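What follows are several structures.
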Structure 1
Amino acid sequence: MDQIEFGARVKYNSFIYVPKGDPYHRDNWRQLYPAGRRAELAELVRKAKANHIRFTYALAPGLSVCYSNAADYTAITAKLQQLYDIGVRSFALPVDDIEVDDDNDYVRQCAADQQHYGAPTKAHMAHAQVELLNKVQRSFLDTSPGTAPLITVPTDYCDIDDSPYKSTYRAELDSRVQVMWTGYGVTPTSIEVSEAAAAEAIWGRKPLVWDNYPTNDYEQATGRLLMGQYDERKAGISAHLSGITANPMNLPSASKVVLFGMADFTWNENAYEPDRATRQFAEWLGDGPDGAVTQALLAFFDLNNLAPVADNQEDPNTGEDIPADPWLPQTPGLAVRVAQYRQTFQTDPHQAIDTMWDYAEIPRTAPQLIRTGTTDAGSDAWLDALSLWADALETALVGEAAQVDGDETTAQAHFAEANQLVAQARAIQVPPGQLNLPGPVRLGDGVLDTFIESMST
């Protein structure tokens, strides 16, 4: 409900209901919703309509559907009819995340499909998928008044390389069906105009971007909130796209800083400025341009700026897959301050320490200010960690000052205390069920921690 209200306030016009935690969406897709769950969905649909947002329901049968089985088609349309009856007028039928083997062939295929379509190659399965999608569009949606064109996520959704799979979609899929595309890569480092144009040509229609940012449900994002700027989506891509949607974190409030930026970009891509959008969101959520809550939020966003890449890259020397570099850097604001600190320290160490102390006061007070000013509990573990990291930073700065003054005993005592605080911060774990992957909370790593350690070692 909150996400729909927020989306309306920042001029979003679509909400796609595709929660993998809903068993009736994917695992039990053949089953109709029981009365209680159906009533909850009906309330969401009414909320979206009241806020002028198109509610799209996504049904994902791809893991177990038998395309040539009439009973499975009947199950799909019965499910869509149930949703239509509560007011849903937009539907998606994604067929992504289907298991393939080393030869890029489908692992699971019912015997009837193999007999009907042939061996489980991607080319053959493209025919099966397109046949199903066309049938849903032409036999169900076209006979259901007021419905929008069908949306799908193809199995090959993250590149711009042509293939028999894509050529089948291009040649045979009903031209009204919208095809979703993530950009070049599952979590693309950018979306270029040339890439969007290539995707339009390959799919034979303007794709609908499913931007996998700020989602953090992959290994490289373990323990992270992705709260950086909405960036590297280039002005001009709209000429080749039917729209852009975001795949948020399952922490709705923490996702809003990126969603705010995306809304700004899609409203006017040519005038979009990432820095301005992030600051405006902090001011809107906080207490104005110069407010303490605003400054606390900006510091918190900076410490959670890093955006990792889910796709590996090839090592040019060994040919092996290695983790790709993040597409947004970690803590760029603090990184600049650390560089300035080290430069100033060479000539005026006390000035360097005093300046960094002024900064340290912001993250030290940020957790309480953010909790009070935003009434959001989703980031509590990261705010708890921030309290300890801020205490460690200030304690290390006191030790640094003592060392500059020649009081080594006091310096070492404070450095030891700072190290204890660092250990406590690193021990904080992501709460169970909050993110897809368990692990320690991470923020500012590679910048904040290394700076503290550089003083205390």
Structure 2
Amino acid sequence: MNWDFHNAEWELFKEISEKEMLEIEIGEDVDQLNTNVCRVILEAVERTIKRKEGKGKKRMVPWWNKECSKAIKSRNKEFRRLKGNHRFENLIEYKRSQANVRRTIKNGRKTCWRNFCNSVGRETELGQIWGMIKKMNGVKREYGYPVLKVGETIAMKEEEKGEMLAKAFVKVHSSENISEEGKRGREATLVEYEVLMQDEEENEDLLNKTFTMTEINRALRKTKMTAPGKDQVCYIMISNLSEAAKGILLELYNRVWKEGKLPESWKEAVIVPIPKPGKDSSNPENYRPIALTSNICKIMEKMINERLTYYMESKGFMSKYQSGFRKGRNTMDPTICLEHEIRKAQINKESVVAVFFDIEKAYDMMWVEGLLVRLRKLGVKGRIYRWIEDFLTERSIQVRVGKSFPGKFKIENGTPQGSIISPLLFSIMINEVFEEIESGMGFSLFADDGAIWKRGKNMKFIVKKLQEAINRVEEWSL
């Protein structure tokens, strides 16, 4: 997919897609309905948007502009003149043009960086900033994958590499990672809440009402230009549908909502493996999976995420210690809490001991049934519960290496990487981590990173209480 969206005929796209969308048979099952919606959008795109021709010349740095090209062209011209005639005047002109190149490039870099800094706000992700720094320095991503090796097995072809990488990624989600004690704990929890899990009563209207066009448009306004999933439908295509065409999309969402069954393609992720910096790239375990999923599904995730977030926050169900992915909270909150405790200790001539922890494979190994139990305990039932249950089960991945797509591999545990709703679901899962620890301790959470601290004069007592708290966290994690 390499569409020239800047020169798209969006009005014609709206006209064609609306006509075709309104001819879709609404009564079909959700898989076929989703397939037809994607087909209509992509066919309209084919007729109204050109593909970018070839690779073209890529700007290596974002600060390069016409002035830079002009200065380089002028310098090269003076160099050719000097090469043809070694007169002193030609040397002076060449040096002037060379100085002009340096000055123009310096100004271009300054202007570009200043404009970027002015665009940075509270919502700007750290990854965007680091990405811009790398681009400014001309760092480009290297493409292609080396020969991969696991034990005595070597993968040289793209398909072999894709399969080897897929097995490495699936292994991270495997139930084999769960200890026997952990498995027994899970079984006991499911038995304890068996009656609760059978309750099919609908939730309050706030969570389970049908979706509206207002919600779709609000979700679309919050989208960013990200790569599409396997269906190749981009956010910008959906945003440029007419209201009538979006009405068919709304029908799809509400069908999925009522039936509690997602299209199979919404639960499939295309994985692009990215090598971890400084690691042996021949080892498939040294790759980070970047998941590309359906943007049509992500819009529904945004709508559900907004409802569930409001429900959790308005009911006061979110842990007061959690600062991750919450409006009005950021990474500074836990730091400030601990700093405040340290200052109090300094004033009172006390000591503060803190323990920091990170939950290994937190998202990858999240217990789905355990999350569903927690949702039921929080009063989350009906359509939203069934949607989340289906969203998290029977998921699969396909690893893309070059043009190769090996077979699908099932995921046993965890919440989808790169999903819109995953951070909220994980926050709900980890919500109770500090509940069984006695008062008098300090706590903080930022997603799956946490800290526990204790302030006092008696170091032995502090260490004892911290160890008890660590034991409680370990028991909770089983």
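What the table shows:
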{"item": "Structure from which 18.1 was derived, mean count of other Cβ atoms within 10 Å over residues 190-197, options 1, 2", "result": "1"}
{"item": "For P(r) over Cα pairs in 10 Å bins from 0, in percent, for residues 134-237 alone computed as 9, 15, 21, 28, 20, 6, the structure of 1, 2 it came from", "result": "2"}
{"item": "Per mean count of other Cβ atoms within 10 Å over residues 158-165, the highest-valued of structures 1, 2", "result": "2"}
{"item": "Among 1, 2, which structure scores highest (criterion: FRET efficiency 1/(1 + (r/R0)^6) of positions 30 and 358 (r between Cβ atoms, R0 = 30 Å, to 0.05))", "result": "2"}
{"item": "Which of 1, 2 yields 11.2 [mean count of other Cβ atoms within 10 Å over residues 174-181, calculated]", "result": "2"}
{"item": "Per distance in nm of label points 7 Å out along Cα→Cβ at positions 198 and 342, the highest-valued of structures 1, 2", "result": "2"}
{"item": "Percent of Cα pairs over 43 Å apart - structure with the largest value, from 1, 2", "result": "2"}
{"item": "Structures 1, 2, by distance in nm of label points 7 Å out along Cα→Cβ at positions 22 and 406: label with the highest value", "result": "1"}
{"item": "Computed 19 for relative contact order in percent (Cα under 8 Å, 6 or more apart) - originating structure among 1, 2", "result": "2"}
{"item": "Computed 0.00 for FRET efficiency 1/(1 + (r/R0)^6) of positions 86 and 246 (r between Cβ atoms, R0 = 35 Å, to 0.05) - originating structure among 1, 2", "result": "2"}
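Read-outs: derived from the displayed coordinates by stated rules, not from any lab. This one's a predicted model, so the numbers in the text were calculated from it and none came from an experiment. Cβ atoms are built from the backbone, for glycine too; each structure is taken alone.
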